[in-house]
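In what follows, structures are represented as structure tokens.
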Structure I
Amino acid sequence: MASYRLFIKPSAAKELEALPISRRQRVVTRLRGLATEPRPHGCEKLSGAEKYRIRQGPYRVLFTIDDTANEVVIVRIAHRRDVYR
């Protein structure tokens, strides 16, 4: 399986920086895992959009996958109460 390139939108990078350090480290570990497995166990495709979601504690990471270009784009990182707004 080919490895995927990870891109983080600037807005998602700001959200990542705003996380508490202990949570941020866990989220970054999950993000790095997306490079080798873009659809990990527990990944869910969102209805109404070509986006996927993974959970890390109370936080959600929304991302898109482009299989033809082998790219994963991180769109949003936020607490579960705010992420879908």
Structure II
Amino acid sequence: MAVQYPLATEKAIRMIEAENTMTFAVDRLATKQEIAREVETLYKVKVAKVRTLITAQGTKRAYVQLTAETPALDVATQLGLL
């Protein structure tokens, strides 16, 4: 499983509201295509773009931008992040 869990940091919440982007902790070996496919099936959303970052601690984060017809705010509310 590529996607481990959604993140609810201050930056992640700001990105949900401003950029329609959700942040997830993911497996280090996961590709952008795998992450997009898994987010679409798990959360029933459409993914526009995926950016990844390997942190200084060695973990990997995925910034998943959703399409305009799928508000990240609604998904985050359903998950209990907001």
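Summary of values
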| quantity | calculated |
| --- | --- |
| Structure (I, II) behind the derived value 12.4 of Kirkwood radius over Cα pairs in Å | II |
| Distance in nm of label points 7 Å out along Cα→Cβ at positions 3 and 59 from the coordinates reads 1.7; which among I, II | II |
| Distance in nm of label points 7 Å out along Cα→Cβ at positions 27 and 51 - highest-scoring structure of I, II | II |
| Structure with the greatest value (metric distance in nm of label points 7 Å out along Cα→Cβ at positions 11 and 43, set I, II) | I |
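Coordinate-derived values only; no laboratory data. All values derive from a computational prediction rather than experimental measurement. Cβ atoms are built from the backbone, for glycine too; each structure is taken alone.
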